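A.B. asks: Below are structures written as structure tokens.
Coordinate-derived values only; no laboratory data. Computed from a prediction, not measured in an experiment: that's the story for all the values here. Cβ atoms are built from the backbone, for glycine too; each structure is taken alone.
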Structure 1
Amino acid sequence: MSTLPQVLRASWDDFVRECESLRPDLYRYCRHLTRSPWDAEDLAQDTLARAFVTLAQMGDAPPNPRPWLFRVASNLWIDRMRRVRRETSLDEEPSTSRDARSVREAAGTLLGQLSPQERAAVVLKDVFDLSLEETAETLGTTVGAIKAALHRGRGKLQDPAPEAPAPPPAVLDAFCDAFNAGDIDRLAALLLVNAWVEVVGATTQYGREAAKGTVLWGMLFGASRMPDTLGKPPRVELRAHRGEWILVHFYAHEGGEAVRALTRVTATPDGVAHVANYFFNPELVAEVCAELALPWRSNGRDWCKS
């Protein structure tokens, strides 16, 4: 049992490398479904994880991996939207919390204007130019159902207007200050004892001490192993993006600074509960930086010096 994590990790790394050429299309598909770069990245990661498990249970690899991944993503997203609809219909008590409000707004927009299957059909047919037959196969339905979904769904894919976030909580300012000071002890002290910290799609650590020696260390000092930077620790800035505050990581290069990672921090009154660092997610970093008008560079999976 002690070697199982290493075996699984090696298999996961091989799987991710095999899917690397499909990753931009998968992200783009998820982006059209969810209408949010952050939700698209989450859905893409969930799709890869589900595909990894499903592939291990299949006798043969799928002959057409791209539509197969689209089908996995479609099923996950449709199930998620159905769950949101059920939760929303059961939520009879009014709530002023931001999370509850955003769930209701998402359900009203996504399910009131356009059903999940309608949205998926429009994206597959009009954005990715799949045939009616391919679209029906990907969504597990009939050509007639796809024709009906396209008739109902076309022209309803506009993005929601972004909202302005509330002022950032003090713990986010403290997180940035500790990070830019290179003070890993102070940074770790901001975490709850049971916090979980992840480099999305690469590694996850549970608990303050485990995160301190791995993910937080890499975020602070990993630039020393990156061959195309000046080796200096990155600096972070808080930026408002689509109704929330995110950390933008600037790395020093010969030609000037560029963003190579983003971080979302889930803060509570008692400290930081979750840190999600997006380092191996070039599609997300590119889109967010374009919206913020910031220069950026991509990180490959083999980004560090040997």
Structure 2
Amino acid sequence: MKIDLHIHSKEGSDGRWTLEAIFAEAHKRRIDLISITDHDSIHVQQRAFELGRSYGIAYLTGVEMNVTFSHPGYKRGRPVSLDMLGYQFDIHYPPLVEKLKVMRGHRKQRAERILENLNRELAKEGLAEFTATDLDAIQTTVDGTLGRPHIAAYMIQKGIVTTKQEAFDRYLVTCDVPKMPVSLKEASELIRGAGGQIMLAHPNDPNGTSLINLTPLLKEQLQIIQDAMMAYIDGIECWHSRHDKATTEAYEAFARARGLMVSGGSDCHQDPVLMGEVAVPDYVGEQFLGHTQIKTGGRGAT
């Protein structure tokens, strides 16, 4: 069984490809089980399910929610951002739908403040500052939820930087503005209330919102989960395109010992196209079998 439970789309968040292109490629790569997990957005889920059925690919409803988390033993208790993956939830659950709508609205306000911070840096370099027209232009490129990758792409278009990585390294890290604060407890209540499971995403991702922002030591990361997360999560994303072997093994063993579910995926934004390239074991998919949100047919039947 070929599995990828962490993919982003252009329509939902910051992927580069449309749903149709993603599913066509997933079919070409013979992926059997898939989930589109857009940032704070679920409005493409019905269409994704339909495409999965048409291609004979089993599909799980998915979302990646950003949460604010703190631990008194690290960074003097100051909060950091973490990502949580939700699966197999009811996409029409009113509290979840409404909360994500509010979060998307906050993203525009955040973008405005990021541009204000960017303007201070650009002014120091004698470069033209961003205007409201630029914000409008950025928004026209967004089919899903607005985020820093969209600003980075626009900075490339304007000739300020040559790559997205340069945009982040030179500007977008220091000019960042916090996302809308959502606690782990609230995110857990929303996903579970919608009948789904919530899992800690890419916990040791060196380039992302992960526990590395609290400590790089795997042993300490696992203790943080044990101390402060067990009541709120159903599982952990152990397999990820930026997890090394030691990370995967440590998190898988931790999850097994505590009866947690496990997940895995490429975190593919189609830049590059990594779908199905992370070796996720069959038993990850088997955890979800028998649930009403999985639909199978043709080659994708499990």
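A.B. asks: 13 is what came out when relative contact order in percent (Cα under 8 Å, 6 or more apart) was calculated for one structure; which of 1, 2 is it?
C.D. replies: Corresponding structure: 1.
A.B. asks: Quick check for you: by volume of the Cα convex hull per residue in Å³, which of 1, 2 is greatest?
C.D. replies: Of structures 1, 2, the maximum of volume of the Cα convex hull per residue in Å³ occurs in 1.
A.B. asks: For FRET efficiency 1/(1 + (r/R0)^6) of positions 130 and 274 (r between Cβ atoms, R0 = 35 Å, to 0.05), the calculated result is 0.45, so let me know which of 1, 2 that is.
C.D. replies: 1
A.B. asks: From which structure (1, 2) was helix-only ellipticity at 222 nm (-39500 (n - 2.57) for each DSSP H run of 4 or more, over all residues; to 500) calculated, if the value obtained is -11500?
C.D. replies: Value -11500 for helix-only ellipticity at 222 nm (-39500 (n - 2.57) for each DSSP H run of 4 or more, over all residues; to 500) corresponds to 2 out of 1, 2.
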